[in-house]
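Please go over the structures that come below.
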Structure 1
Amino acid sequence: MASGARPAPLLAFRDGRLATEERQIPEETAIALVYDGVTQAVMMATPADLEDFALGFTLTEGIIAGAGEIREIAVRPEADGIALCVTLSARRAFDHARRRRLLTGPTGCGLCGVDSLAAAVRPLCRVADGLTVDPGEIIAALAALGPAQTLNHRTRAVHGAGFWVPGQGLAALREDVGRHNALDKLVGALSRAGIAGAAGVVLLTSRVSVEMVQKTVLLGAPILVAVSAPTSLAVATAERAGLTLVAVARDTEFEVFTHPRRITAPDGTAPDQVP
């Protein structure tokens, strides 16, 4: 399978002169998610960690409730891209086929497998309490994220999604040209490793849209930290789901938008709500 990057020759203007050079650029290809022989979605993604991607996408789309409901994931290169062929368990295959039949006919406008506006902002279960972190741990997590992004070091063009476990460090990291794909890959990697989302903090190198909040909540992680700002719908969704949303997190500063009780101050206290 592809390494995620490839060399590209180029002509560069530096120090007042033109010169031929070479740069590593990220690979991007069409990835089809195929369930029991039927294509569910086609995503443009980095062709690396594809088993993680297939499992994570299947979990965050609600097609399965756990990894045990997948019998097999096969990665099949094709002429125009790559097919991720997922074989579901007999019961889950029946439920998924029924869902597909119900979706047949409605007009869609860009959201995979979604047949209504209500489905696009589907209700979420609230994440569990219990985990707290102090500002030093958030800063340490951010500091660990950059050095672990090996593909981004080569290309300077991909997003990263990491999982930080307090007291242990960075448990997993996945990268992709698409921020949603990177998070799906992370969800899949954690599931395959048997790491519970409730044990740590999701880290993102991107902005926070509502889908990123939804995927984090479905993972069960109680805290989401991102380097860029959230959208208004992301904040509202995080508030309803009980998720602590930390954003604009850079160097030694960050902003907490929802449920700050999980972020303890240096004196050990934690605010109940955002002012």
Structure 2
Amino acid sequence: MVQGTTQIYGVIGDPISHSLSPSLHNPAFAALGIDAVYVTFRVSPSSLEDALRGLLALNVQGINVTVPHKSEVFQYVDEVTDTARRIGAINTLRNDSGHWIGENTDATGFIRSLEPLGLSLPGSSVGMLGAGGAAKGVAVGLLEAGVSRLFITNRSYDRATVLAELLKASFGQQSVSAVSLEELEKKELNLLVNTTTVGSEGHSSPAKLSRFDKLGAVTDIIYRPSRTPLLLEAEKLGLPNLNGGGMLLYQGISAFSFWTRRTAPEIIMRKALDEYLSKL
């Protein structure tokens, strides 16, 4: 029951009605006996500054940040973690005595999601499709995990080059390069990651896996549909593969702990997410 002592958490974005975050966090609060509720806030880009000030004034304790605000929110926070600064985007805010602290849990969420594949990331070679906002978090996570070669391809080659140069500034000892899709297909890759939205409608794929010379595993950060055309082809080729459900779960777990300073109830959150996704 929501009452005068109930703490408020939520997510801001535009659009926002599709967010699965309430289905993750509300069961977690209940499981730990925390008097809190997680809600969605639709915030347009033109209202972002006013919204963040208003949420602080209302003593909202924590916020997730999604499209299109992850980069713009930087100018309205008081403190930023090293990971968020490296990524250049914020997806989680914590109210610290009236000040916003910005974090990004995408990197840790993505890396934890790879555990079922049993990959040894240090020293490995990874190809990444896409160079947008989601790609930054994935790339930082991979490089922090010790990947030695990261190849980035994007429909706009210039955008891939810009991202590669940004990453080199923070990870100079590791090899990061922008390549064409044709060049990527000739690389020996331990893992191929799709960070684009291609496949979210279930009709097209960002790449033809049969064209790759050597490929170890495939992951797609899309979780709806659970089996994208890219992952369906991976299955046909006998390649280990994962969708984005794990990344969604683990970035949520990291955000929960960042807000509450408590260990998130992973089993409860996983069960809640699985139940929700099974109905889609």
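Since every read-out is calculated from the coordinates, none of them should be taken as a lab result. Keep in mind it's a predicted model, so treat the numbers as computed, not measured. Cβ atoms are built from the backbone, for glycine too; each structure is taken alone.
At a glance:
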item: Structure with the greatest value (metric Kirkwood radius over Cα pairs in Å, for residues 164-235 alone, set 1, 2); result: 2
item: Winner on mean count of other Cβ atoms within 10 Å over residues 36-43 once structures 1, 2 are ranked, highest first; result: 2
item: Structure responsible for 20, 34, 34, 11, 1, with P(r) over Cα pairs in 10 Å bins from 0, in percent, for residues 84-131 alone calculated and labels 1, 2 on offer; result: 1
item: Parent structure of the calculated result -11000, given that helix-only ellipticity at 222 nm (-39500 (n - 2.57) for each DSSP H run of 4 or more, over all residues; to 500) is the read-out and 1, 2 the choices; result: 2
item: Origin of the value -0.37, -0.51, -1.12, where log10 I(q)/I(0) by the Debye sum over Cα atoms at q = 0.12, 0.14, 0.21 Å⁻¹, for residues 4-99 alone was derived from one of 1, 2; result: 2
item: Label whose coordinates, when mean count of other Cβ atoms within 10 Å over residues 68-75 is calculated, return 17.0 (choices 1, 2); result: 2
item: Among 1, 2, structure where distance in nm of label points 7 Å out along Cα→Cβ at positions 20 and 252 as derived comes to 0.7; result: 2
